[in-house]
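Just so it is clear, none of the values below were taken in a lab; they were calculated from the coordinates. Computed from a predicted structure; not experimentally measured. Cβ atoms are built from the backbone, for glycine too; each structure is taken alone.
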Structure I
Amino acid sequence: MSNVGPFDPQDPDFQYLAVDRKKMLKEQTQPFDGKKMCWVPDEKEGFVGAEIQSSKGDEITVKTIEKQENRTVKKDDIQQMNPPKFEKIEDMANMTYLNEASVLHNLRSRYYLGMIYTYSGLFCVAINPYRRLPIYTESIIAKYRGKRRMEMPPHLFSIADNAYQFMVQDRENQSMLITGESGAGKTENTKKVIQYFAHVAASLQKKSGDVEEKKDTKKGNLEDQIIQANPVLEAFGNAKTVRNNNSSRFGKFIRIHFGPTGKIAGADIETYLLEKSRVTFQQPAERDYHIFYQLLSGGLKDIKERLLCECDPALFSFINQGALTVEGIDDVEEMRITDEAFDILGFTQEEKNSMYKCTGAILHMGEMKFKQRPREEQAEADGTAEAERVAFLLGVNAGDLLKALLKPKIKVGTEVVTQGRNKDQVVYSVGALAKSIYDRMFKWLVMRVNKTLDTKAKRNYYIGVLDIAGFEIFDFNSFEQLCINYTNERLQQFFNHHMFILEQEEYKKEGIQLFFWFLLCFVT
């Protein structure tokens, strides 16, 4: 159970990664009676340790260890406790009893010491610390480089490095699945995986001293460009939700391509199911996409004149339904980071301005007013100032825009007829147009990023990283959130099927007995 490997437990780099076994000796040598010690359900803590006092039928009397109070619980509610030698174990698959209470206790006790990573067989469980830990530095990357998983403390870098080594040795593509509920830290861990691969590739390039690659400035900056794809995608695809201040409202699959020697040869991103309803509607504790508030923060020079509006998000109905600011997020600084990321990715000033103008046009769409004509099923514009701003930012004629909203032409059979719209229909059309523009703008953004990350270098293998959208259940669930939850459920079933059911069938063919229930009990 001890940490045995090439690393020094006293190294300050491992303060939040490895348990000091000398300090653990007292806990591991405590008296323990496996027949009496157990876990019992607790309303506040989930489970608490207890000692069995007596039993009568299906009811058992226990005394809790911490509070020393007697309780009567049902026999089926009791879960067995592991011996002290398994305290704060790094791989929970090695525990004698892998029940829910033991798993939660191990994760919690490690988390209290600042250790957020724990293995469970093939999986690496991460718990969001909601603070910055010094466990992603270049020195730690160097220490995990080329090491086997069991030689080092649990870390995402170990999983990433093993995927990289398997790819190079076996000449096969690899994939990493990062899943969990909203706020669990999926996107942050995805960024750390990309950071690791970029660092490994950069070090390989320095060692090789490839003259041809040095001539190609785009190739030379490729690792930075892969990392800088995150700020622009987060600005347009992340938002504050009830449970997470920086929640990805879209899923993405990132392929990092490598050449024959293991150097990065490019990357591409596929996106899934952007939450379009958020563009025009947010719940009270939530916020729209970050880019709206970044643009209105005044972080860019002359943005007021470029967007034809005051820099105050409270003035726009599409984005003022929930929170206007987020604790821990500086919109001025984030706007600067986003704008710089566009430059590193090779976006032209015209491309950047077009993105900002389209975003500003959506803000003005929410302020367009319409009224119902008396005794007619026809709406009309209640003032044209906002429509003219929208038209100017989109580069279209204001009259044509209003005409398309108020009296659109539709095809009926072989005939093209003009349809009159009432006020409600026009308002719905404006909302649909805003969501559609944002969706197309986001897809173009991903396509443009992929164009930058595409190189002429030879691609032999790739490592795919799937960062799926977060699972959340609200009192009121949007259609997109229901789709996200359904996708997560199906993905989990697919993963379990391929990782366990198919693997079990292979064991059966070889005559190996596999306690399948044992494996499933720690899959969450």
Structure II
Amino acid sequence: MADSGVSRRCVLQLGGSVALLLATGACAAGSKEGGSAASTLRIAVTSYLSSWDQDFVGFDLTAFMLYKNVFPYLIDYGVTEVAGSKVLDTRNIMPAFAESFEPSADQKVWTLKLRRGVKFASGNEMKAADVKWSKDRAFAAQANVAGIYGTIGLTKPDQVEIVDDYTVRFTQAFPSALTRQIQAISLYVFDSVEARKHATDADPWAKDWVARQPPTGGYFNVTKATQGQEIVLEANPGYPGPDPAKTKNIRISVVPDGSNQRLQLQNSDIDVALGIGQRDIADLKKTKGVTVVSAASNEQVAIQMSVTTAPFNDINVRKALAYAVPYEQIIANVYGGDARPAKSVVPIDTPGYDESGYPFTYDVEKAKAALAGRTVNSELVFETDNDTQQRIAVLVQSEARKAGIELKLTPLDPATLDGRRQQKNVPLQITSGQLWVNDVEYMLATSFVKDAALNYSGYLNPEIERIYEQSHTTIDEPARLALWKRVQQIFAADVPWVIVCQPNFSLPVRSSVSGWVQPTDGLARLRYLSTSG
């Protein structure tokens, strides 16, 4: 999946329903519960997750990030360094709860071997039957995993077979270079023995029970969950893989208001806060006892233009806007210089990135020339209460006017924005998000081919469609890179999006916190974090 039009509000990024506001210092009051202060990490988030059921949740990144830490995932990314930052390594996917995950010679059949003796908190041993039940359940859901599995040729339950108690075979319809990355976000396991106890004829997959029951057996177990208020995690002593949790206990409290999070961070009532805007983050850099961690990210901020409706169905108008955006001014004034200029629609750290992919820089004269003396009008939509998007919109409006593009700024709440996206009547919109799979094929699948969920621009190019189909069965890396070069040449000519910049990830923490590893998929692995006081 990918996240678009989303602002980073908390360490658990995003939220489902708006939750109750905790009073300042509430999480500090019990900070020593379950361990000393040094063994308890206190994190403020903006909302409570919408459900504990990973198969039936959509667009709740609070939930998805929690899942990454409390569900047992059989394989996961390693860690590497990019631009001085520790980040998850999408080229190094390793066994976690599994013993191994390896392909046949033709890379169509993948064999998963489980570690023996791994147990859920219930005491049930994790076995191949749990994997099979979990994937059968995912196919039945026809959402999340079922959707993403199609990109690697897994579409039916009978393609997942139990070989023995600790071995599972996945037989794909075709070989895919994406298999390891897709499975890294899909190979989570339910305690099927427990779940089956709560299944009924009307609810064969125990959806009602799973939605209310925090899972166990991941890097952390959930020891407490108070609806709308807090979640307490404890490191799983039975985790068998590499990089066990550095912190024994994590207390996650719901603090919807960014100003309250900032105050709690300054007062040492919390250790980590991410419901804080760019302006407050800049001020916090000067605050004693607070550190702002900056890490390279593959998040992109873009302006999607509806290529099927006037005025942006005219390629010259799209080029004019691309020349009219003040890229350097946005990086300096909105992000305080803490962002990278983008030279392609493909994110900078994605294999195949080519700087010829976006040949546009701020140049009002070239913008005027593209319009050939015309004046055009449009609406620029952005998220209500998103200070960063609003500031970008104001700067773009000011500079576009100089070129002959008049923009009406329209802030929309999430529900209204989603509705208009469904109706495909947004001519111009600011979006932000990052790919959950660091590959151009996945980028095309989510954003640039027919019926892609995040293709708000309505972009359709027959050659891109052919390349996308060809990429499904192309596993040779040089051949894939050649495809991606051509993709970027097409985007440079068609200009479906204005690529504003690639902001770094900024995380305000107490200075005692260390170990942040930037998640390429946007879903933080809390096991790397620790605090010394």
Structure III
Amino acid sequence: MKKIYLILGTISMVAATLTACKKSYLDEKPYSSYAPVTLTDSLGFEAELIGLYQRQTGILTWADQQGWPSVWQVGTDVANATANQQGVEVPYYNYAQLTSTDPAASFAWSRYYSIINNCNIIIDAAQNPSLTKIGPVGKKQAEAEAKFFRGYAYNTLATLFGKVPLILHTVTGPKFDFTRASLDAVNNQIVSDLTFSAANGYDLNAGNKNVNIQGKPVSRANKYMAMQLLAEVYLRMGKNDLAEQQAQQVINSGKFSLIKSRYGVRTSGAGDYYSDMFVYGNQRRSQGNTEAIWVLEQENPNTVVGGNVDNAQQRRVWGSAYYQIPGMALADSLGGRSIARLRISNWVIYSLYKGNDIRNSQYSLRRRFYYNDPNYPALLGKQVPYTGADTLFRICPMITKWGAFDPNDTFGYAMIKDFIMMRLGETYLLLAEAQFKQGKTSDAAASINVLRARANAPLITAGEVTMDAILDERARELIGEENRRMTLMRTGTLVDRALRLNANDAAKPITGLTTKNLLLPIPLTEIQLNKDAPLEQNPGYN
């Protein structure tokens, strides 16, 4: 054996020496490219498709800037930054600092275009007639899955930036002449992608089985996700009748139902049926969440290798920093260790909820804290008083949806919890918005009242339905879940609602907000690198 290795080694050395004498030895031979050379079989498609989920999850869980989740909430109507802000969120309440060099806008732009290019790789391969190792049905399903993500990415970009470059095929080399397509062209492409996905995507079983009708896990993109997103896109386009149709298809499909009774891992413990949806172990369709349309699933990396992406900061952002108060100890019942990078607004705390709304219960919005550290026996069991700056930071009322205690990570750096991206509760609100915008106020009230009845909240009348009322209801139902900034940008209400409901009652008040902030700045680096064509900036930004 040793002699063989010596001979092979000698041959390699001689070959290298002979090759070095030729000029061709200096020719560059790249071992990577913008895209894979080929996608030839089902395993290759599967690997590329799984990568789309990884990339989307990586956007949500970016930990390099721990204030990233705050970017989409502070400076709106529902939340403010605290003394424990990190930095990336500052331009999103101090809007004068929101410029073309903003790192959050740049991150969103680059990451969603990365998803788009990966979608294009899959779509181009699926449309290749010479590919025969995967059948026509498999090709269509792969294309439908990729087109959902491309539609999702472009809808995000269009909502945030307006007109953007439209790239529909794989970028295989350097390109410096991108131009911004018209918003109509971008919207039409989103509709085309999502319509294809709705027609050809995976269907779901009526029950909670972990495999859908076509044999893929229910966590994979399905046709109802495409329909739900189409409803939102049509609303942004002003095609309200089409939005209503899409929302109705999801609701009437028979595949989903609102949670109205206790279920899952905490059935016999403290809580209620609404808060049960957000307990880890209850969030997935396969775990009994009949409301779930799209859930990005995460696993504890201590038990499942590669089970999560990056280190999600949502718990740290949304929870209070109660553990910093003498007499308070970390507790599972309090959601573990959080550091309050944001505080929900006074409007949410004091004005939003009426009556016995279950969404305002102590299990969803914690308003009171009690000393729980046995090392402080004189305080144990007493309520922590709201005094001074602590009410804006350490014991500020908090949304509990992201609370989760991991005994392997008591310091609480990361959060291992699923992301409920779409659920039926939002579908009813999209439906109500579409109906209201067509003047169907009675229908809109009925759609809203489906949720209000489920929550034991006072019902609304047709005369009370306004766009404000719908956005109020979205906050009650979806706070901590929806990207509030994108909702207010989509509906054109960011400036009015932020300044009217949340301008001056915070440690970090909103300043400098104007109508130009209904769009984000195009990243300066993209403009500068695009040397062969103008990539114009959004109005009002340098």
Notebook entry, point to check: Thinking of I, II, III, which structure, once percent of Cα pairs over 36 Å apart is computed, gives back 46?
Noted result: I
Check: From which structure (I, II, III) was FRET efficiency 1/(1 + (r/R0)^6) of positions 97 and 225 (r between Cβ atoms, R0 = 41 Å, to 0.05) calculated, if the value obtained is 0.25?
Finding: I
Margin query: Matching task: 19.5 is the computed value of mean count of other Cβ atoms within 10 Å over residues 377-384. Pick the structure from I, II, III.
Written below: II
